[in-house]
Structure formats: C-alpha cells, structure tokens
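Structures incoming, each one as structure tokens.
Laboratory data are not the source of any read-out in this text; all were calculated from the coordinates shown. What you see is a predicted model; the values in this text were computed from it and never measured. Cβ atoms are built from the backbone, for glycine too; each structure is taken alone.
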Structure I
Amino acid sequence: MKIGLVSPYDYSFPGGVVNHISYLAHYFIQWGHEVKIIAPCLRKGTQYFEEEVTAVGRPFPIPASGSVARVPLSPWLPTQVGKILDKEEFDILHLHEPFTPMLSLSALLRSKSINVGTFHACHSKPRGYWIGKPILKKWLPRLHGKIAVSKPALDFVSRHLPGDYRIIPNGIDTERFFPDGPQREEFADNKLNMLFVGRLEKRKGLDYLLRACAKVKTQFSNLRLIVVGPGTRLRPKYEKLIEDVKLVDVISTGFVSNTEMPTYYRSADIFCAPATGGESFGIVLLEAMASGKPVVATDIEGYASLLTHGEEGLLVPPRDEEALARALLSLLNDESLRHWMGAKGRIKAEKYSWANVAQQVMDYYTSLLS
C-alpha cells in the first residue's frame, strides 16, 4: 500500500500531531508499506525514525487556541501540493487536522486518493469552525474516513461537523517509556521529585501548580519540582511567581530531547498535569503511566477519558490550587499508594502501545479500500 501522511504543522518542532504521524509512519514502513510524509519543515532533514519527509512551505508561528501553531502561509502552496500528489498517486492520503490551513486543506481539495482525516483537537473557542462551517460542511464528503483521537475530540468535531467518526487514540512508545532504566543522576538524592512536562503556555496551568507546591512545601519540605518544556514568552512571569510565593527547589530545564525525556519520567515520584482545558487526550499522562508513575491531573475531558480517579492517579478540579495541593500531599505521604498507582498506570499504558494503535489505523485503511 502506498500511504501519504500529511501534517499541517512544522515537522521539525515536536508536538502531539507530529509525534503521532512519525510513529504511524515507522510502523507502516516496518510492515512493508511505502510511506511518505508531507509537511512544513523548518529544519530540513528532520527525521525521528526511517521516514521520508517531503518538506512543503516555510512554517510561521501563529497564535491559536491558547497555543502556537507553526503552519506555512503561501499563495503557491496549493499548486505545489497538487504537483506532489499527482506525482505520488497515493492509495491512502491521511490528513491530520484536515481543515487546518493551508497544507492539510490544500491537500484534501486536490487529492484523488482515498482520503482519511484524523481530528486531534478539542477547543473551548472553535472560531474557525464557527466562521467556516458552511464551507467545511461542503468539503467534509471529500473525507472517505474520519478518525477522532478521543471521545472529547469526537464530541468537539461532530458538534460542528456531524458524521461517522471512528475513535482511534494516540499511542505511547512502551519500549521507550518504561519503569526500569537510566535516571537523572542530578535528581537522585533524598528529595521526592514532582514532574511537569509541557509547553509554557497559559492553558497548561503551571501557575496553579507553582502556587499549590508553595502550599505543599509548608507541610512537606522534602519536595523538588522539575519543569520540563519549551517556551520563552511566559517564562519571566513564572519566574516572578516562584519568587513571589517563595518557592524553592524548582528546576526548569527548558526543551528536553526525545532521547532524554524518559530519564526525567523515571526520576519522578509523581507526575502532575494541571492543564485548565483544551486537551483532547493527554499524551504526557500516558508517558508518565508507561513509566510507572502515579499521576495527579485536572478533571478535564481529555484527561478524565484516559485516567481513572483512584486507580492510575488522582483527578482534581481545574484552577483549584487548594485541591491540587491536597492531592499532591496525599501521594507524597503514601509511598505504597504511589507504587500501586504507578503499576496500574503501566498496565493501562500497554493497551495504548503504538503497535496496537497503528494496527487499528491500518485495519481502517483496509476497510476503506475494500
């Protein structure tokens, strides 16, 4: 089978959609299929496995739904994409966020293949869908197959574009994220480590975690907070907040490579995801669970559909630093509970292995072709 995978976002900038595409390509190639990725790529030659990437357009950072989307903007892009598709003649063209301008949408409108769209997002303010709904409804039939990565993502897209969707989740590399293995030597002391992983964006809720940790430290001083993730715009604000609440033992690493990331999870005693909303799934929760770590997360749709309260971790109301502090303290003071929840998380994560997810996608392709 000849498969084209289309990313609307910069392939050289790690993120949920790029991660998803790279793993699908990896397993499809391993199974003997011909796969090519079409994506904007600021750093030419970016490669996560053995995949072949056709770089199209220069990505620009554009604020979108509380995050930053790195997408290409060019009047020549549709023509360029059309030439690539005519040359390749894919059996399946799999478009991720198919209505995102300009690359995915251009590919959808020019494709002569069997078209599959995966919808990843779940936004509280879907301006794009409201504004473009009449046109998007007209283009929706060009998708022969439609996938949502979670129930929240399904509810979000079907509310605006009703249709027949199949839920196929994001995956986790259980061969890379696992409990036993190298840890960070600099954190191997008598302190308990709490880990936050995410871009430094408002919706990730780091400010609530910092205030909660300040409360926790008054009762449990033997705590270190490790903040992993890129972002420069809000970093001074968080640094000032740390100073204002007099929080000590905070380590901010900035960007961490994919190779090193598992060592941070293994070095943690608790993983915390305090996002305020806009999360359709929760890949970082899966990474922590696969690493055998208990999770404290906010009770938002994307997280609650993955984590069971009292099993793999604890769910707390979003934007509630008091409840967050109590949940963190309950795990910090109970080592056996941390280990039990971590073991439960590993069992659940194995169901989301990329091999299982890629097989579900391949089965869906086969059903559409037949």
Structure II
Amino acid sequence: MVLVVGAGVVGLAIGRELALRGHEVIVAEAAGGIGTGVSSRNSEVIHAGMYYPGGSLRARHCVEGRRRLYAFCESHGVPHAKVGKLIVAATEPEGAKIAAIHAQGVENGVEGLSLLDGAEARRLEPNLTCHAALLSTETGIVDSHALMLALQGDIEAAGGALAFNTPIERLTRTPGGWVARFGDDELAIDAVVNAASFGAQTLARATEGYPEARVPRLVLAKGNYFGCTGRPAFARLIYPAPVEGGLGIHLTLDLAGRMRFGPDVEWIDAPDYEVDPGRGALFYAAIRRYWPGLPDGALVPDYAGIRPKLSGPGEGAADFLIDGPAEHGLAGLVHLFGIESPGLTSSLSLAEDVADRLGA
C-alpha cells in the first residue's frame, strides 16, 4: 500500500499514477475535500515551459506535463482551451529579456514560439501597447477543479481511495515500510509520498530517520488577483516581462472569456487570503504599461493564492525539490518541496517521476 499525503492536483496525479500501476493507494488530505489550497487559488494556466532554466525539473516537467495534460483533458472531457499568450516588452531593455525567454524556450523544446515586433503584436491584439512580444501558441487555460475531479475519478476507478479530514502527523519506520500516525490512529504502509504543499516541511521534520538538514525552508509568497468588469479586451493571455518572485501582473482569461489580473508578489509570514483593495493602485499602474485603455474603476478585488516557495526576496527562483530514496537513502519515501508554478501544468509528469523514484 502507498500513502500519498495531500489531495491537491500534484498529490492526486501521483495517486492516480500509482493506482494505474496496480498499487493499493490512499490519498490522505487534512481538509474536507480535494484541492482546497494552492491548487484552487491560481491562474489555471497551462504553461508552455519557456521560463525555466535548461535541465531544471521545472523545465522538464512543465514541457512534458503540458503535453500530457492536453491529452488528458481531451480524453477525460476536462474543459480547457489552447488560447495562446503574448509575453510583452514595454521598453527596448525588456525586449532583450523577452528574447532571452524565447531562446530558453527553444532550448527547452517548447513548440509554437515566435518573436514579434510591436506592430505584429498589435495586429493580433489591437488593444495592446508594447515594444515587442513573444507569442506562445501552446499556452492554455484549464478548469482546475474539473481536472482534479477527473484525477480523483481515475484513482477510485483503479481501486484507490481518498481519506479526507486526515492530517498525517508523523511517519515512523518499520522493517518493511512505514507507519503513518494521525490523531489516535495509525496505518501501516509500504511507501509514502509527501505532497503536502505548505505542510511538506512539517511532515518531513516528523519523519523518523529523515535528516533535519535536508528540510528546506518554506517561504510564503501571496499573489492577489483582481477581476475586471466589462467585455474582454483580449483574446489571448497577456504577460509582462517577469519580475522578482513571479511572472508579473498578467491578464488571464477564464473559460467563459472573463478577464482577471494577477498575481502580484507579496511576501508574507503567515497565510492570509484577504485581498487588500488598496493594492489596486499597483495593478492599474502595472496593467496600463501594456493596456493603457484600462478604464478607471474596472478592477475589483477577487481572490488570493499563496505559493510555497523555497527562495525569498532578492534570491534566484528555486527549482522543484523531489527528495527520494536515491537521494536520502530511506526506502519507500519521497518528499516534494516547493511545488509551486508550474506545478499544475507539471502534475502528470511529476507523478510519473515520483512513481519511478519509488520503484513502483
């Protein structure tokens, strides 16, 4: 039996992969349902994979995961759309940054990338103002809740189960595997995958025999989103040049065509999901660099998400961290840390990687 801790999109994808490989699987979730944390508070974007350094886990799993995700959505009837996106440079120096992203995407094997000048970009999106842009035709959007329900369905159809309101508090080693402790109960298992997102570090510290020195610090980055009233002004996603800690305040579309903007980057010490209306001023300034026609009063506070980062302000973006038996020496144990964006896009590829690391 394999225990997967965490029923976000990555935990569900891992549970599905293991169940399809013939293992008895339980996905334990501290909350009362699937995807109540990071997985339900994001942009719902299917990323193409051009931002991430070559050879990184992010680059590998985003590109492969994106291909697998589109196929999964098609086969399972998950609502999605390959709408494409433009990464825009407002100035000539930002144009160099956009060109570097293009080069990185080519190195990463990303299909459908084209550099455009400002006039070419405006022909695609007449409301856009920019010096240059990078077109990604493989970027899309997905109904993340429908995706997670489809993953849950596959787990259960393959004989797996989900256990809600089941916070795993400690993992203890046994000669043949592990014992997971929750409340006054315990469960004997052959292997365990820690996909607990914000709780991953806490569970790692409560894992018998796992060195404290291997547990990375957890850095919380809040991302606020604002909705936008009125008719959609764009047919594609619009992203500015990336900023420290994120991809900039970008325009995304939901599957009904409604526009929303975000996330920004707000470094925090404790979870807080309230959106401060006062941050709207920052959003107007950022958005009007590429959409000067944004009307006054069009933005309304929407929702916020929090990213479980491994790096903080002034530091380079950290890669995904997957710590399996080959790295730490404990059989039947995989910890995942810092699985933020593009975690949703990467989920199916990450699942295969984790299952392989377990030798499953």
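Given 0.85 as the derived value for FRET efficiency 1/(1 + (r/R0)^6) of positions 173 and 269 (r between Cβ atoms, R0 = 30 Å, to 0.05), which of the supplied structures I, II does it correspond to?
Details: I: 0.85; II: 0.35.
The correct label is I.
Given -11500 as the derived value for helix-only ellipticity at 222 nm (-39500 (n - 2.57) for each DSSP H run of 4 or more, over all residues; to 500), which of the supplied structures I, II does it correspond to?
I
Any idea which of I, II comes out highest on distance in nm of label points 7 Å out along Cα→Cβ at positions 77 and 229?
The structure with the largest value is II.
With mean count of other Cβ atoms within 10 Å over residues 29-36 computed per structure, which member of I, II shows the largest figure? Mind showing how you got there, number by number?
Details: I: 15.0; II: 17.8.
Sorting by mean count of other Cβ atoms within 10 Å over residues 29-36 in descending order puts II first.
Where does the value 0.10 come from, among I, II, when FRET efficiency 1/(1 + (r/R0)^6) of positions 157 and 285 (r between Cβ atoms, R0 = 35 Å, to 0.05) is the thing being computed?
Computed on structure II.
Out of I, II, choose the structure whose coordinates give FRET efficiency 1/(1 + (r/R0)^6) of positions 5 and 101 (r between Cβ atoms, R0 = 35 Å, to 0.05) equal to 1.00 when calculated.
Values: I: 1.00; II: 0.50.
Going label by label, the one that fits is I.
Comparing I, II, where is relative contact order in percent (Cα under 8 Å, 6 or more apart) highest?
II
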